[in-house]
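Nothing in this text is a laboratory measurement; each read-out follows from the coordinates by a stated rule. Computed from a predicted structure; not experimentally measured. Cβ atoms are built from the backbone, for glycine too; each structure is taken alone.
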Structure 1
Amino acid sequence: MVEYVWPSKEDSSVLGKSIDKIDGVPKCTGTAKYSYDINPDKVAIARALGCPHAHAKLKSLDLSKAEKVPGVVAVSAMKKVGDEIQWQGDLIAVVVGDTEGAVAEGLDAIVAEYEQLDVFVEDANLEAAEAAGRTAKAGGKVQLEKEPDGDDPDFEEKELARLFKESAAVVEGRYGIAAITHMCLEPHGSTCEWKDGKLTAHLSTQNVSGTAGQFAAPLKVTADDVTVHCDYIGGGFGSKFAVDRWDSLAAQLSKDLGRPVRLMLDRDLELKNGGARPSGYAESKVGADKDGVIKVWDTHFLSAGGFGGAPVNQSVIPYVIVPPNYRRRGTNVKINTAPVRAWRAPNHPQGCAMTQTAIDDIAAKLGLDSYDVFERNLVNVEDKDRRGVYAEEMKIAAKLIDWKAKWHPHGKGDKKGSVVSGLGMALHTWGGGGHPSTCMVKIHPDGGVETFIGSQDLGTGTRTVIAIVLAETFGLPVEAIKVNIGSSKYPASGPSGGSTTVGGVSESSRHAGLDALVQLNEKVASKLGVPAESLVAKGGRIHAKDDAEKGLSWKEACSLLGMSPLEVTSKGAPGRNSKLSSSGVGGVQMAEVEVDRETGQVKMKKFVTVQDMGLVVNHKTAVSQIYGAMVMGVAYALFEERLMDPRTGAFLNSEIADYRLPRLGDIGEFVVEIYEPESERARGVIGLGEPPVIGPGAAISNAVANALGVRVPVLPLTPKRVLDSLQLAARNA
């Protein structure tokens, strides 16, 4: 019977080492083809027209002039007269043409009339939202250690009041995080082509296996008639799981025109329609004992999910550190923006930013070291198994940033003119369990090895992970494995979301590889006259465990297959007590900043992440993933937000030149440490993509508060918000 386990660290040849991405060269040289780069013969170009108003009714739509533009081959309406439009940029019509110029002229020729309606985009203003009738209660939850004595309708309020009265320190504050939009370098869209009644959709997607059926239904064909293809994707981050309405239209237009059609969103339409991470604002009251251990938490939060989208899930407040007594209540706000979509670690960055800033404020009020307060509050971490892991990770992070030497009481650090420095930290958690995945391994008689999985590589190194797992299994170099992914015709694998991909494909690849090796070993055993279970595959050979000389080279072993390749298809086993993967990861992040009190400018000096993820498959791409998350964290902490005109609902910074993101000089020094003792490695492969993007907002906000002695309550921490907070503190002093 096959035992599906990983080799020990000492026995691993490539597993856990630092391996270059196997698709690095095509990406760096420009030979990698993304959806926009697919250019079938006679491909037509399509572009969409967006509504200029945030809330309006379409009174009339005249496409006739556009249809007459030379080079325009089709014009299609995406809205009907009388339709109500709920956000600026919602798609009205699409023009298809032979050239970019013809399409641009056709878009200009469309005549649309609108009746403008009331607009509301003020996601942080509860009074205005209530006055506009744009709110809905989001429920809540109360957890109290003490049980009511009898039927007292006021028990909840009385008990909370008692707990706060008995607290040695109480902090009341407002903490918030602005909405940000998806900013994928490759916008949403596809290139669609038909042949013999079957569709091939070159779709920019995080869900290769799951989108064929989504194309099929509106086209009235079967999923077998559709092939979704995506070799490379220029970013998704949670926004590209489904076939969008513009993709379905591209497929229909291609069918109607009898030629391929490429439709990708323009940059401004991408930011307006591609989805956003919802904002979150919390009015919190927190009580702690004299050591800073939190005993009670009362929060009312406000969140906006766009028009019809889901706002922040209140279950993440309070976050990670959850005291024994808490109450949370929420209000949802409906605003005239596109519905939200998943954004790397949905809900968690907001929950962390609205929770762990208040913990730091408790430390400031008590005059305690923030590190000590976070450490003491590990008793309030809900997952008891993680408490010791966090403690160890905190020690490592503190050493890497030199916390004990650099920390000072809030607002009491050394000044260099108007510049002050500070330290801050935060904890994060995530699941990361592998998704269902099926892998087919093909071993050729000449020794070649191929693998087929209907997965996708978001740029995180999925191809390389698969190659490493099979190279380790067969005792071959990574370059000996040909990885085939990116097609819905390959064995199905789950979407790349929730940090589930690495666990899923590692499991299915290891299962298929070991199953194939059993069959190959039987042939080798027969040739050598030894028991099959005594054989190992290592160093390009299959040989007896106790006699390396008694064996065959890999090619010699594969020649025993005869004329036909060995094909084995196996599924992974997430959720079946597998020893290959599990779930539940976390980490600690610490930030060092400088803040100019005169200009309000925040500058990153050093940023440390200590992260666990079970067993590491590829150390190099794991560290790279963390670096990328840290850059995104600096972005939303200091620069990135969706700016809306409250009067018109216009998305003011919906162009790449205006949507502020950090440059190389903005991020400071990054330090990454992967926490992988044997206890973590024994847990198997767990996903990494999302966790390290969660804590930066809180850690950086806490560092700024430590530097200034003043909390800047809302992210991003722009110069204006910093100066406004300093002025307010001065007036209240």
Structure 2
Amino acid sequence: MNKAITDGLVLMPPAFAGGLDVWSSEDGTPGSNTYDGATNAAFVPADQDFGGCLELVKTETLQKLRYMGETPILPGCYLRVTAKVKAVTGNLPGVRIAGWAGRANNTHVTGLTEVGTTTTLTSYGEVVEVSAIIGTGGRNGVDMVWGTEPIYGHFGLDLTGSKGGVVRIDDIIIEDITSAFLRTMMDWVDVRDFGAVGDGVTDDLAAFAAADAAAAGRDILIPTGTYRIAGDLTLENRTRFEGTVVMNDNERLVLRGNFHYADYFDAFGDEVVAFKKAFQALLNYTDHESLDLGGRRIELDGPIDMQAAVDNKTTFEIRRIIRNGQINVQASSNWDTETHTSAADYLASNPLRLTNVANIANIPVGSLVTGNGVGREVYVRDKNVGASEITLSQPLYGPAASQTYTFRRFKYALDFSGFSKLSKLNITDVEIHCNGHSSGILLAPSGETFHLKDCFITKPLDRAVTSHGNGCQDLQIDRCRFASNEQSVAATARTSIVFNVNANDTKIRDSRFQRFGHTAVMHGNGHLIVGNHWFQGDGVTDGPRVGGFIFTDPNMKSVVTGNYIDNCFFEWTNEHDQAPDFSSEFSFGSLTFTGNIFTCNDVASWFNWLVVKPYGPGHYIQGLSVIGNTFKSLNGFIDRIESVDTTHADLDYTRIRNVIFEGNTFNGINQPTINPVTLEFTNSTAASTWTLDVGDYLPFGGNARTVSSVVSEGNLKNPSGQNVYLAPSAFPNAGTNDDQVQLKWPEACTGTVLVTARVDKPV
């Protein structure tokens, strides 16, 4: 680069032959004294070494010679000032290039180096050349580093030492030698050319901004060094980091030209800091919708507080994506679970509050709450230290009015709990490898459409994904794989859980869940659970199993379709109800199972895949469809596919309605479950009352509430063997357990009938 050529920049001062009125004996500023008519200066037209030159008698200890023209100083441009001098008579002086730095308002920029190296003349008639380089950046070989504040200079030379000597000076040369520092056809600008120092102390913010402004589509080069950036910085052009930058946590670096994790790693030289800074920029309008980790692996020895990384935002609801990388958790005490026990009061009339909480200041938000009468996956959503109150994620079904609770705060690799609301954040193609040291992701307390897609969360210590509030609204998990840290542990001894839900409308699709304590604990309704495979088997012979999906909202309004449910069961409860006894609410219902594969292997014979567990009396089923599923038991038969867990209460079988079990296949199941069920009954002894037992087929051991049809197969015969043509009266709810049907005929008869009975009323 040469500005004199490319931009027509005039650098050369005029020859002395043109007159001495533009040559100052002071600093070269307007109004300063010149050598025009001075008694100690004269133009010599024909010197044998120089041709025309200036002869100067040294009358001052510091004799100055400055060109009064304003030689421009441009960022990235380097000037060399050269002078040839010889001593004629008298004392031999020292010679050096010198200048005066000026601002736009024509004031002096102080504190800069404005002289070059001094060369002492040692003989008469010997031509000595002196030179110095002036530029904005502190590059090797630059004698006067002026930064970006001066915009021009007055250049010339100084004669130092004793007075009385006579010297002759050839025409002074000022030339652009930027090409000595930069490639002639460069595609980048160097921040040093704009005043960056890179000593880790000096604030280089302005230099970076100036370099970005000048780049005009070229890359910005940040050479080796440590550059302190004291403030927010946005770079529009691409960057090349050979050195690193240091910034405060609340100061943002936005790399719009090349917004990738690798560039932030190059910028900061630390994997975790780079990730935090890149995420900070992602939420501060980089003009990019995603942060690409570039397949990089980030070693993590402690939780990342994702909101603290952003600092200036507690709410964000614009779609953003983190994609394509791995977070690898290292062993560290930073992952240790915090455990606190505190006494507190609870009233069902204030179902989401613990009051009078002892030691509340020490209880972290996001803690799992356990104690008598507390359902699964209840968390501290918020706390009010002044009021000694904790806000819960779910109500409690039956604690004492005052009791002691345990609060356990798991540590998560990515902790979003500091946001008050976070929506539309996607994590795609990322593996969080917890290594049994940490949990995976803690959601914000509020928000919607948090989306995990094509992700792996492997070996979480306690939880893979936790919601301690309603940040799980419309949670989406697609094509993800979750593998527990408890592979070799018996199913009943496992404690880890993949995810929990407190809100509505989740979509769990095409994912795989391997050997956790529970796969999911789900409240809310409107869920779609489609195409997944979860399995929770172990090596225990005839072993018990635990719930895979735990539904805690009795009226789910949800669909379970096309899944592979392996060695675990659905448990359907109302444990997140502060008044678990049935009152006027919707009871268990609005749930559909279609086209699923249910399998188990070497389990106890009393194992069931569908378990309803009411936490209070009076509940019933009011809408359940189990259609077109496959049930198969390997290495041993099981009794049936469904049951009621009566630990707390039984169902009210007199109120069951709208239940369908049809089109299912049963292998290794002693007793199929069918509703409505059509059975063939043969009565060989003439009787006017036939009692038919249909109860084994009816779901959940329920009552035979309805007889929808009775059709004779062949002829009915009276005791004399004659054909009779009779229609019976059907009486459901017969027998001690109300699970039989009675047919009363007008006269005693024998024969075969097909009876269709139901456990429910259709409407």
Work out FRET efficiency 1/(1 + (r/R0)^6) of positions 47 and 647 (r between Cβ atoms, R0 = 25 Å, to 0.05) for each of structures 1, 2, then name the structure with the largest result. 1
Thinking of 1, 2, which structure, once distance in nm of label points 7 Å out along Cα→Cβ at positions 23 and 567 is computed, gives back 9.8? 2
Structure with the greatest value (metric FRET efficiency 1/(1 + (r/R0)^6) of positions 175 and 591 (r between Cβ atoms, R0 = 35 Å, to 0.05), set 1, 2): 1
Candidates 1, 2; semi-axes √(5λ) of the Cα gyration tensor in Å, for residues 87-190 alone computed = 54, 18, 14; producing structure is 1
Between 1, 2, which one scores greatest on mean count of other Cβ atoms within 10 Å over residues 127-134? 2
With helix-only ellipticity at 222 nm (-39500 (n - 2.57) for each DSSP H run of 4 or more, over all residues; to 500) derived as -1500, matching label from 1, 2: 2
Structures 1, 2 compared on relative contact order in percent (Cα under 8 Å, 6 or more apart): the greatest is 1
For Kirkwood radius over Cα pairs in Å, which structure out of 1, 2 has the highest calculated value? 2
